[in-house]
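Quick note: the coordinates plus some simple rules give every number you see, no bench work behind them. In this text the structure is predicted, and so the values were computed from the model without any measurement. Cβ atoms are built from the backbone, for glycine too; each structure is taken alone.
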Structure 1
Amino acid sequence: MEKKTILLVEDDGMMRDLLKEVLGRQYNVLGAASCSEAIDQRKEHIALALIDYSLPDGSGLEILKALREVKPQLPVIMMTAYSTENLAIQAFRSGVTDYLKKPFAIAYLTGKLSEILEGKKKGEETESTGSSNVFIMDCIAAFIEENSAKDLRRDELAKRARMDKYKFSKVFNERFGQGMKSYLNAIRTKKAAELLRSQDLSVAEIAFSVGYGSVPHFCRVFREAYGLSPKEHMEKGLSI
């Protein structure tokens, strides 16, 4: 099935990049950092617009008005870090489909998109993350999940989060209760356990497919996680 396209208008480069990475798993994402860039793309074949309210050259409501001229029924979600009751009322009177206060939870946003674009109602998710660091770490976690088989390094992830490696480690631990390597190993071993039960592959093939360059290292990490060697897990067909 062809991916639907979203217009993402956000002037914060880090937030725009993180959102593009997360949403890009399911949608094509067109990025814009200003009103003028967004308006230039209003005639593109887009299924939804996700627009920041405050932009360097105007407000998201100006983009909404321009979009409505060519796409009267286009779903639009407005984002803002300066949420007030009056602003929310103004946004809804202008015809937005939904309104999100930053920083919001990634799961809440993806649930909204799925509901609007695909008619799929997901479980209730908390809207607010409580802090921008939580939002950033959730985006990093989504990136790790998507790229867990690759050679992921703390320095590279810290750079992606626009943090030095020490602050990244501290914030990651606060969010997930474990370090990045432990978090990555948990994802990899879970995927390996699924493959061991359902695929006709050797232990070595599975180790390499989930991201380990050494079979002994994979076996050691797997035993620490499940109390069994990969071969024992395969033979017994245990559930996770």
Structure 2
Amino acid sequence: MSGALVTAEDLVKRYGDGDVATEALRGVSFAVPAGQFVSITGASGCGKSTLLNLLAGLDEPTSGRVTIGGADLASLSADARSDLRLRRIGFVFQDWNLLPTFTAFENVTAPLEFLGVGWREARKRAAAGLEAARVPAGAHHRLPADLSGGEQQRAAIARALVTEPQLLLADEPTGNLDSVTGRAILDLIAESNRVRSLTVIMVTHSAFAATYGHRTIELADGRIVRDVAVAPGPSLHLVPDA
């Protein structure tokens, strides 16, 4: 697995103890080279979101190892993992996780401020990020509660991409959206992958969304049951699933 941007080595995640223990992941291993777009699929409860949280360092495996750019997450302090997420990883949550008292614009500028980017440059980059994510100009200074679901998701993606991370982790980024808005979100992620060679690992239950990836990893009962390369092309993206 040397040379990969992301590696998962024999990941096991167990909740509870003894007879009531539940294994969400049961020995998951794979490597993702820089610039690849990977779709992780499988039925609800198969371990997809658990796996993504382990890759982000938001949770710790019961056993096994995750490395990002050669850094073993288990060897990092909580602060060092937070710093790695800030500087190298963009995360799009299934429920968006926008700060409710911040406007869309403020949500996008926040990670830049943590990085120490100057106020003028942060505002410039945030505006460009929101525009690239096709968030309407009139929505930039609204609170999340005043945005549509699609606008919230676009703002969340702008926030994830504004720091120009090496890796984007996306948990069901179109799960709560209509097909037209969902396709626009997928197009935006695919464009970032193509133009910036952004590495993408996307969890999805949608067969249509999965076609955007270069590779599909399917999970069932906490194990990888399929890992195949695919050849996405414009012809696959003409008619979204109902």
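Miscellaneous remarks
- Once distance in nm of label points 7 Å out along Cα→Cβ at positions 154 and 210 is computed for every structure in 1, 2, the highest value turns out to be that of 2.
- Top of 1, 2 by percent of Cα pairs over 32 Å apart, largest first: 1
- Structures compared: 1, 2; top value of relative contact order in percent (Cα under 8 Å, 6 or more apart), i.e. the largest, recorded for 2.
- Origin of the derived value -10000 (helix-only ellipticity at 222 nm (-39500 (n - 2.57) for each DSSP H run of 4 or more, over all residues; to 500); candidates 1, 2): 2
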